[in-house]
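Some structures are shown below for you to check.
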Structure I
Amino acid sequence: MPVLSVLHYSTRTVKTMYLKICDFARSLGCEAVENEPMKKHISFKLGGNARAFIEPNSEENLLKILKECKALGLHYAVIGNGSNLLVRDEGFEGVVIHLGSAFGKMKLIGEDIIWCEAGANLMKVCNFALEHALTGLEFAYGIPGSAGGAAYMNAGAYGGEMKDVLYECTHIDSALQPGALGGDALKLSYRHSAYCDNGAVITGLRMQLQKGDKAAIKAKMDELYGRRKAKQPLEYPSAGSTFKRPEGYFAGKLIEDAGLKGARVGGAAVSEKHAGFVVNLGGATCADVLALCESVNETVKKQFGVGLEREVKILE
């Protein structure tokens, strides 16, 4: 991702540059607005505004927009469903590029390979697999993210992870060239992929599944989704599991054992339902969430000698 390079310009010039990138995107038929509230686009429902917010309508135009951002010296970040993100209260000084419904196509390749674009809703991809009696993605049913986001962080749950099915991602790299990574080059590990480090933008992915029994696949999906609803605080805005699992421990259990269920900072709270979730009870700020996460980490570390690493990313 390019380094922010507009700070040495005057305020008026900077504003003009954001106008230019929005006008450029609109000239391509893409949606583009200035000063967009990011709370509308992340699952935590908090944070300030992005200086510009653009929704590309094709991979070709995505590349053109990225090149124009680079030419103008504008910092940018590419997001999907915003389900694992925080945006600071002062907002994002840059261009947010949202891969939304225009990047949601999917298709079957052969008998057991699903290709989809990075913006495809992960639950829809799971249902697509079900329609074709393909097993392997049941674990992902209910994860509220995009397929690209799931690949980026090697999302997982209930004993499964993207590593089990993902074998190739296409991307636009940091030099703004198209490319692909597959197999070991994806460097898939716990909540990590090569894309966490290489600055490339995932545009599509291929998943190798297996033929299965449609009724059994649906039963498994229903079972796991029922477990999510029963155990997770889906009634409140959050970013899912807030902390990574420390080796040899479970973050939620450590937090609960530390007596922190219900702990609050402002409108942010440790869920009473599942201590591994920090939720927005209403009116929470990004500062509230970060302060609560830090307090939780300090308490757990003091009581058990185990540090907690935040899984939720800050848009920067």
Structure II
Amino acid sequence: MAGVPATSDNDDSATSLVIEFKNVGKIYKSLLGNSVRAVEEFSLVVGDGEILGIAGPNGAGKTTLIAMMLGYLRPTTGTVEIGGISARHYVERNGIGYMSELISINPKWRAQTALVRYATLAGISDAEVSRRVDYVVELLGLAEHREKKVKALSKGNLQRLGLAQALLRDEQILVLDEPTHGLDPVWTQRFRDIVDDLRDPQRTIIIASHNLDELQRLADRVAIIDRGRLQRLVSTGYEHAAPAITRFRVTIVSGHELVRAAFPHAEDVGRGEYDVTVRSIQELNAALANLISKGALVASVVPERSVLEQQFREAVGESQ
């Protein structure tokens, strides 16, 4: 991270904080007596030092799961525990860094004022407030926006302000709900760098996002949720992927006449690019080695779908 080293006001900084959902269910009841089952029989263990992604269609139950982990909602059935105690008890005692999907800050406050007030509410000592605010302002590039009123901030700058407040304390648990929504490409990349710098054996980070590419890049595992249930738990990275028929786009600089010999069914899509289908990473590498050995110059090889995207489509019934 840029800026001063982070500090912690937590008393349990060395405590193992495994997050465990144990057969959790949540039913909402309306005034008319109707029931909506938002989460059902959800069980998952999130370990120390892990970055867990949460993905799912709209209405899948992601927000309800996060609310129960933060202690805002009580499960109808099952339990949510952090470090062996109820999630609500843990949050009340220690706090959690949290960035909500919808950033709601008093529009009349100035950005600097908002951060100072959030730091105070978070229990940061008076002696540390100024230092922590300066740190997150520098980290999120908000220096020129310090004195702007919240209502004058662009969507991207408001998003960065929301992330800044979540990072005011060096929390052991950080929950980010759609953190890159509204960020431009430059700040999306900087967000990835920030998360990489936050990775620590004693910090657990949970990122809920519709951006599967983001989760593929950042998360160790991704929980795919649909209709309130855990449909699939995916380890990102091709070393964990089960063998499957996969399409790649191969870009060739020279040696186009050699492509068909290595990939008999390659589809020429123009601009020196070819779509190829293989049954495994091993088959892909063997064909590429053959192509290169014969003198072709390969510029890039990109999967049509990431491991996560393929698994997501299968899990929510959108596979083709």
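No lab work stands behind these numbers, since they all come straight from the coordinates. Please read these numbers as outputs of a predicted model, since none were measured by experiment. Cβ atoms are built from the backbone, for glycine too; each structure is taken alone.
General observations
- Comparison of I, II by mean count of other Cβ atoms within 10 Å over residues 116-123 - largest value held by: I
- With FRET efficiency 1/(1 + (r/R0)^6) of positions 164 and 260 (r between Cβ atoms, R0 = 30 Å, to 0.05) derived as 0.05, matching label from I, II: II
- For FRET efficiency 1/(1 + (r/R0)^6) of positions 148 and 276 (r between Cβ atoms, R0 = 41 Å, to 0.05), the highest value in the series I, II is held by structure I.
- Comparison of I, II - label where relative contact order in percent (Cα under 8 Å, 6 or more apart) is highest: II
- Answer label among I, II for the case where mean projected area of the Cα convex hull in nm², calculated from the coordinates, equals 20.3: II
- The greatest value of distance in nm of label points 7 Å out along Cα→Cβ at positions 292 and 308 among structures I, II is that of II.
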